[in-house]
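Enquirer: Each structure below appears as structure tokens.
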Structure 1
Amino acid sequence: MYQNIHIRKEKISDYKKVIELTGKAFKNMPYADGDEDKLVERLRKAPAFISELSLVAESEGKILGHILFTPAIIENRQKQFHTLVSGHVSVLPAFQKQGIGGLLIKAGHKMAVECGFNSVILVGQPEYYPRFGYKPASGWGINTHHALPSDDVFMAVELAENALQNVSGTVVFPPEFG
């Protein structure tokens, strides 16, 4: 693991570096669509953007990683439930597989709770995210209209005990996700 990592709120002065970092982080990923850096820009400009939920990993003044959570709704015919959607976890390629992404996820979960959220939804690698408590969202009866390669890539985590126990429905992603 890389030493002396500090997780902090992203500053406006970090924006350009984070966009560059995101592009580099996903450049050679087989599942990347090339839009990851543009998604970060769109989410920052969204009316629902919560700056406290955009975090960077920094060491010796260099930004090594970024994570961004954005509010979303799980709705069914009876009710709406508030949740967060995790955008991409981006880490510079030279620093990947050193625990930086995990530090960002854990710090993001802690900040999400401080901001009053108790669950997170994401589309991601099923071999990575379960170590942070993520499980297939279908286990709670939560689904999406987005076409996905498999059920196990659409996951959720409870940030408070039984936070999703009586929640079911379809996730309404912010329009910035496209």
Structure 2
Amino acid sequence: MEFLHCVIYLAILSFSVFLLGRIIPKKWFSVNLFPYKPYAFENGGRYYDKWKVKKWQNKVPDMSKIFTKLMPPKSLKNNQIDIMLRETCVAEFAHMLLGVLGFICVGLWRGIGGWIVSGLYLIGNIPFIMIQRYNRSRLMAITNRKEKLLNGKIMSGYAAEEFGLERE
């Protein structure tokens, strides 16, 4: 029975945190502040290459594909990159919150069972955090490249098209 209580709690928690992620102001998140800023060990996202995130990230459930009307579109044009960067922060926050609040199962199911369910739930959220950090580093690299191109006024046809800009 305790297992069922944990499952129901985790289902309600997951739905609630998803809704929270949709209504929380995105301006509260910044890619340049802790805990979302890049860490030195991430090496511009190369750390996640060791974990082969690029290969498996599209094989896990993606809420933006399930709830297309609730999630902003994924597009590298104009200001969409900034929106996508903030969305990676929101998703990382949501999965960190889920991992921590999952430990309430320890109180719902006293003993080793609650610890196992809580630990598995935490471990299950780690890949989603890794995906957000990996994608954020890639989006930040695109943003930095765009700024360098614009600041240096080096705007080839390809670069202009890549960023949805007019050729100079």
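Enquirer: Rg and Dmax of the Cα atoms in Å computed as 15.5, 50: which structure among 1, 2?
Expert: Answer by label: 1.
Enquirer: Could you tell me which structure in 1, 2 was used to calculate helix-only ellipticity at 222 nm (-39500 (n - 2.57) for each DSSP H run of 4 or more, over all residues; to 500) as -6500? Mind showing how you got there, number by number?
Expert: On the way: 1: -6500; 2: -20500.
It was calculated from structure 1.
Enquirer: Of the structures labelled 1, 2, one was used to calculate relative contact order in percent (Cα under 8 Å, 6 or more apart), giving 29. Name it. Kindly include the intermediate steps, with their values, before the conclusion.
Expert: Details: 1: 22; 2: 29.
So the calculation was done on 2.
Enquirer: Still on this structure, please answer the following. Name the one structure among 1, 2 that distance in nm of label points 7 Å out along Cα→Cβ at positions 90 and 114 of 2.3 was derived from.
Expert: Working: 1: 2.3; 2: 3.3.
Computed on structure 1.
Enquirer: So if we calculate mean count of other Cβ atoms within 10 Å over residues 58-65 for every structure here (1, 2), which label has the highest result? Each step should come with its number before you reach the end.
Expert: Numbers: 1: 16.4; 2: 11.0.
Comparing 1, 2 by mean count of other Cβ atoms within 10 Å over residues 58-65, the maximum is at 1.
Every number here is computed from the coordinates shown, using simple stated rules; none is lab data. Keep in mind that what you see is a predicted model, and the values were worked out from it rather than measured. Cβ atoms are built from the backbone, for glycine too; each structure is taken alone.
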